[in-house]
1. One of 1, 2 was used to compute percent of Cα pairs over 24 Å apart, and the result was 38. Which label is that?
2. Assign the value 14.5, calculated as mean count of other Cβ atoms within 10 Å over residues 17-24, to the correct structure from 1, 2.
3. A value of -26500 was computed for helix-only ellipticity at 222 nm (-39500 (n - 2.57) for each DSSP H run of 4 or more, over all residues; to 500); which of 1, 2 is the source structure?
4. Work out relative contact order in percent (Cα under 8 Å, 6 or more apart) for each of structures 1, 2, then name the structure with the largest result.
5. Matching task: 21.0 is the computed value of mean count of other Cβ atoms within 10 Å over residues 137-144. Pick the structure from 1, 2.
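Coordinate-derived values only; no laboratory data. Just so you know, these numbers come straight off a predicted model, no measurement behind them. Cβ atoms are built from the backbone, for glycine too; each structure is taken alone.
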Structure 1
Amino acid sequence: MIGDSEIIGRIRKGDIKQFESLFRSSYVSLVRYAKSLISDHDASEEIVQELFYRLWQNREKIKIESSLNGYLFRSVHNRCLHYIGHNKVVARHAEEILSENQGFADNPSEILQYRELQDKVADILDSLPERCGQIFYMSRFEGLKYNEIAERLSVSVKTVEANMGRALRAFRKELAQQ
């Protein structure tokens, strides 16, 4: 049996058979995990498919420092958190629009830019260590204050601040490259 680093190396080099093997061996468990988080089978499948699509598209730049399986599950977890946060934002905006009785015409260019930015945010979240991504998500998507996050996660406020600093640096670095 080959190790994670060899699998990653083969995928980096464009070994489609190795990639397909990884997909087949991981897909069902990743979809099941996503469904446990978001309770939507179709969205769970879409999240996992998108993860593998991006993995293949960015295979040459892939940096997996943990186990391959851990990376995949963490990526699904982060994408599910993003999906939940996005749905909350969409619902909130829909309520505001309905309450104001305003219709709006979507500009296709703006929609495309927004989706590209969402994808970039999801990719950056995936690249963060799990705790760091979780803290960023709780702060930015759930609107929690640092002391609330520290209390929920049973860590110090300084730990929350340090992880937010790391996450924000990663976002600045990645978004500045666009």
Structure 2
Amino acid sequence: MDILLIIILIFAPVPIFHFWLHAMLAFWRKNPVLFYLLCLLCWIASFFVLKMASENSYYAYYPDSFSIVLGFLSVVAGFILIASSILTIGPKRFFMWAVLNPSSVKQKRIVSGFFKIIPHPAYLGELLVPLGTFLLSGKTYIGIIFIYMLSLMPIVIYFEEKELSERTK
């Protein structure tokens, strides 16, 4: 399987997870295992959809050496931001357990590491990775995924900020 497909497969469903988390938060807090099960089912469904899209996708352009370097740097920067977020906030916060079960984690707003300059470094990283994979591949379906993620992320950030403000009062 193509490494770029694997990378996109990991990141493409993430905004959906966050969107549904905040849209039905009261339900998920009572049934956190169902939330993680939904996430798993989305990833499995994404595998089939994205594999088919990868096999049938046209090229929006053919990458030249500049776009390959820029794409590689974008992917690396995205992974650094994501890894830094996990290390800074910890896995319970990063993988949404602090939202699903607030009493299990001390509630505080994180303002260290990349969080000093970027309110949501993982989300920025989750946008840089598909942008970079599009620049590396030139495949139309990855460009569409990037546009979908770019359009959904502000909504996710709005809901997360609202929930985080209520939880950390």
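1. 2
2. Corresponding structure: 1.
3. Comparing all candidates, it corresponds to 1.
4. Top value of relative contact order in percent (Cα under 8 Å, 6 or more apart), among 1, 2, belongs to structure 2.
5. Numbers: 1: 16.8; 2: 21.0.
So the calculation was done on 2.
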